Structure 1
Amino acid sequence: MKKFFERFIKQPKWHNLRSTTPISEVFALDRGTPIDRIYIEHFLESNKDCIKGTLCEIGENSYSKKYAIGTASFEILHFTNDNKNATIIGDLTDLLTLPENKIDCFILTQTLNFIYDFKSAIHGLHYMLSSGGTALVTVSGISQISRYDMDRWGDYWRFTDLSIKKAFIEVFGENNVEVETYGNVLSSIAFLEGISAEELTTEELFYKDQNYQIIITLRAKKQ
């Protein structure tokens, strides 16, 4: 009886959300800015103090160029040589293919979810960083499957702040890893439905509830 009254008092107002298909199946790219992108860019903006020196990203260098401070050089890591912009051909999970102590700041956004052996990739990241270098990393927590990635190389993992922090501490050391989260129940529902960031207020987007982790961010320093 108590559960009945709870449902009666707190009736959900479904409107057009009572559907087995989302409003957008492409992360809201057809409606505006995906919510996870807002979180990723907020994290990078908040940590641009270390985006300097020799910078590296996977596949492209758009974030490096957008957030770099001072004079910087740019590297692009790619798995194969079919990317004409790549300056390093290598595999994060294979140290033999990677340069050592070369990168001052590695921006690794939304990548570890798609690497099956992600712990070896963390070792590769550490290997490439120079002494005192920093890795700025984001991973998905709450998210739909990325069908594009699943059909090409695989979509393997969803993380929590605890799981990704423990994995990085194993390589970087406990005092060298800082983790934060973005998301709440409203922004999580909106993200899964494919509702764009423009359709939520700033307060709705940035209210933080650690039980609803859309994006987990991590700053790791190599000593």
Structure 2
Amino acid sequence: MRIVLVEDNFILGSSLKKALEKHAYGVDWFRDAETALEALRDNAYDTVILDVNLPKASGFDVVRELRQSGNQVPIVMLTALDSVRDRVTGLDEGADDYLSKPFDLDELLARVRALLRRRQGRNETVIRCADVEIDPAAMVARRNGVQLHIPAKEFHLLRLLMERSGRYVTKSDIEYALYDTDVSVESNTIEVTVYNLRKKLGTDFIRSIRGVGYMVER
């Protein structure tokens, strides 16, 4: 899953980027509205985390331009402004959710997961394929009802494959969804992650075709 983070405060922005990446999200971080809008015009993203107070243009301006252009990417707004008027303005412009600073990281992550589920049109949180089920909101995986210990990076790859069950997902699609574009991914990183998942889920759960990609059966 790829996230646009728009935050001009360097300390907060860098800490949020690291925290989101630790949870296996790919993050493109921008410190001004203009650069963020350019990236959003040229690329498809899953969520935007957007500060209100930005140089040159506000977060409200970003939301307004995105919605007027027809871009319905889910948006969580962040602000130090703790007034009802500011919250109402952001939501009226088209934001999907709102958090006032200071906020708890776990709450932000939960809200991002909720927006992703809503965008994917899933009312239930559990995804099932064969004898494996995952709860993306709780980041819990089970096989035959037994809970498994799966690290964050492996969990997000499993979620991606199960969300696209019945279709092959290419290595480049996986890299784009799970890794920051500014970070060099080792050539065997995905293969190692798949190998580790197969040890927990069974060797036949994730199918692969060299040069095509990986797939989980429906």
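Hey, relative contact order in percent (Cα under 8 Å, 6 or more apart) derived from one of 1, 2 reads 23; which structure?
Values: 1: 23; 2: 18.
Of the structures listed, the value fits 1.
Which of 1, 2 yields 0.4 for distance in nm of label points 7 Å out along Cα→Cβ at positions 38 and 190, as computed?
On the way: 1: 0.4; 2: 2.8.
Derived from 1, not from the others.
State the single structure among 1, 2 that was used to calculate helix-only ellipticity at 222 nm (-39500 (n - 2.57) for each DSSP H run of 4 or more, over all residues; to 500), giving -13000. If you can, show how the numbers build up before the last one.
Working: 1: -8500; 2: -13000.
That value comes from structure 2.
Every number here is computed from the coordinates shown, using simple stated rules; none is lab data. Small disclaimer: the values here were computed from a predicted structure and weren't measured. Cβ atoms are built from the backbone, for glycine too; each structure is taken alone.
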